[in-house]
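Following this line, the structures themselves.
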Structure 1
Amino acid sequence: MTAPDHFIGFGLGLRTEHFQDVLDTRPNLDWFEVVSENFMINGGKPKHYLHAIREHYPMVMHGVSLSIGSTDPLDMNYLRQLKKLTNELQPKWISDHLCWTGNDHTNTHDLLPLPYNEEAIAHVVDRVKQVQDFLGRKILLENVSSYLTYQNSEMTEWQFFNEIVNRADCHILLDINNIYVSARNHDFSAESYLQGIDKDKVRQFHLAGHSDYGDYVIDTHDHAVADPVWQLYRQALKRFGWISTMIERDDNIPPLQTLLNELDIAREIADKTLNQINTS
């Protein structure tokens with residue numbers, strides 16, 4: 001299976017703890033993902049490291065505050081800062097979450113799911129189009145992990161996701177761990193989710209760890225990728241082919257080499273899975 005033009009390989013989330021190690025060792029990886037909000041500043045030490053690392057690695061930008069599903073007006077000050085950072089870094093792409101993060105101008109700092117219905121679709125599509133027009137480029141939307149559902153949902157999450165990305169003409173960041181977490185919490189088939197997603201819209205995978213409490217699972221991003229998520233990643237590769245993949249770790253940050261070793265697992269799984277398809 002040939003890799004598409006938009007495939008950029010295997011990357012990591014760039015974290016403060018690793019800034020100097022990255023510059024000192026120039027690790028063997030293809031790109032970094034940066035959290036947009038961490039660098040929406042003028043100057044300072046983080047920005048210095050960001051630009052120093054950008055000289056050696058391609059980057060993508062990943063946001064947590066767009067709140068594309070909120071009923072509050074779009075935050076134009078936020079979008080202006082996002083566009084400024086985009087012009088500085090020239091990332092391969094920009095992503096954020098298919099969710100809402102607050103109401104009445106109050107940020108809950110949680111990624112909250114939407115009801116899966118036509119009203120929400122129309123609302124989000126309109127806002128995505130506004131954002132893309134302002135930024136002058138398409139964005140990626142990521143599926144969030146969820147712990148509640150809405151009585152007025154009319155379709156599955158993957159049907160809802162497809163409708164939005166096709167009507168808004170944007171792309172998908174598919175978080176494999178989030179699919180697993182939500183599937184466990186809401187008792188649906190993670191494999192059905194993968195099969196239901198429009199394969200031509202996916203541009204990036206996230207892999208991360210979670211905390212499993214038996215009756216429910218929480219997306220904590222503070223553990224290594226769990227075996228069931230690796231298994232689901234294999235299924236995703238069979239469905240979508242070569243998709244740019246990264247390890248996401250936000251807490252209990254280990255040494256850089258530990259994450260590089262984990263990224264090697266993702267690379268090996270992709271090589272083995274997709275080469276088997278080529279030879280079958």
Structure 2
Amino acid sequence: MRIFDPHIHMTSRTTDDYRAMYASGVRALVEPSFWLGQPRTSPASFFDYFDALLGWEPFRASQYGIAHHCTLALNPKEANDPRCLPVLDELPRYLVKDGVVAVGEIGYDSMTPAEDTALATQLQLAAEHGLPALVHTPHRDKLAGLRRTIDVVRESALPPEHVLLDHLNETTVKEAARSGSWLGFSIYPDTKMDEDRMVAVLKEHGTEKVLVNSAADWGNSDPLKTRKVADAMLAAGFGADDVETVLWHNPVAFYGLSGRLQLDVPAPEALHEGNSVLRGGE
């Protein structure tokens with residue numbers, strides 16, 4: 001079984017997680033840039049983080065046979081901090097990098113005017129750079145946030161079929177599907193979807209343009225949730241082809257819109273920025 005986790009924050013995870021993910025079938029992933037848990041105080045901290053997503057994490061993932069890609073953006077939460085806004089001016093020099101397969105995470109947190117501006121600006125950057133966009137729908141007021149997001153996407157130069165609306169659930173899936181965008185579901189303990197709810201959604205709505213991710217990060221999360229969804233689908237009567245559609249072909253198709261997916265994992269270099277130790281590599 002091949003699995004592509006289209007949204008996971010490996011910066012927050014251990015080498016044991018990489019090993020367990022490979023053993024469960026994960027062969028590729030996308031790591032979106034996101035809020036690290038406390039406020040950044042300058043744009044420079046974003047740039048160091050972006051450099052790590054383009055360099056260190058692909059190097060670390062390659063030691064475990066996993067192809068690593070990333071999405072870069074000013075995230076919705078920190079779009080409200082004026083100290084962070086210069087990131088928008090510097091994003092273009094990062095969006096031309098080979099490892100960047102979308103602009104993201106963008107979208108809404110508290111649905112403020114500052115978030116409106118950041119979302120519209122970054123959708124425009126995605127269109128200008130020929131990249132799809134990974135959009136974070138808010139954890140609060142989800143349906144209102146989804147509707148507001150869809151309106152901004154419609155007003156942008158980026159076609160909806162180049163947009164992945166993430167963190168969907170049963171209350172938002174129908175309107176998201178009608179928008180023409182791709183549908184993302186995070187399987188995350190306590191606060192988002194679980195395996196059984198995901199299977200129920202798939203039974204009702206089918207597998208077309210559906211992506212399932214773990215969204216694993218520094219919170220109570222599980223980087224093996226994609227495999228658990230695959231097992232739950234099989235137990236519920238879905239065929240192996242259905243599982244591969246959701247867990248492999250759909251994320252490959254969406255991020256393939258960037259023209260930058262590299263699913264063959266290169267052998268890790270002996271050195272990375274002076275680090276001569278392959279820390280726990282296989």
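Quick rundown of the values:
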read-out: At a computed -11000 (helix-only ellipticity at 222 nm (-39500 (n - 2.57) for each DSSP H run of 4 or more, over all residues; to 500)), which of 1, 2; value: 2
read-out: Structure with the greatest value (metric distance in nm of label points 7 Å out along Cα→Cβ at positions 99 and 219, set 1, 2); value: 2
read-out: Among 1, 2, which structure scores highest (criterion: mean count of other Cβ atoms within 10 Å over residues 67-74); value: 2
read-out: Origin of the derived value 1.4 (distance in nm of label points 7 Å out along Cα→Cβ at positions 27 and 243; candidates 1, 2); value: 2
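Where a number appears in this text, it was derived from the coordinates with a stated rule and is not lab data. Note that this is a predicted model, so its numbers are computed, not measured. Cβ atoms are built from the backbone, for glycine too; each structure is taken alone.
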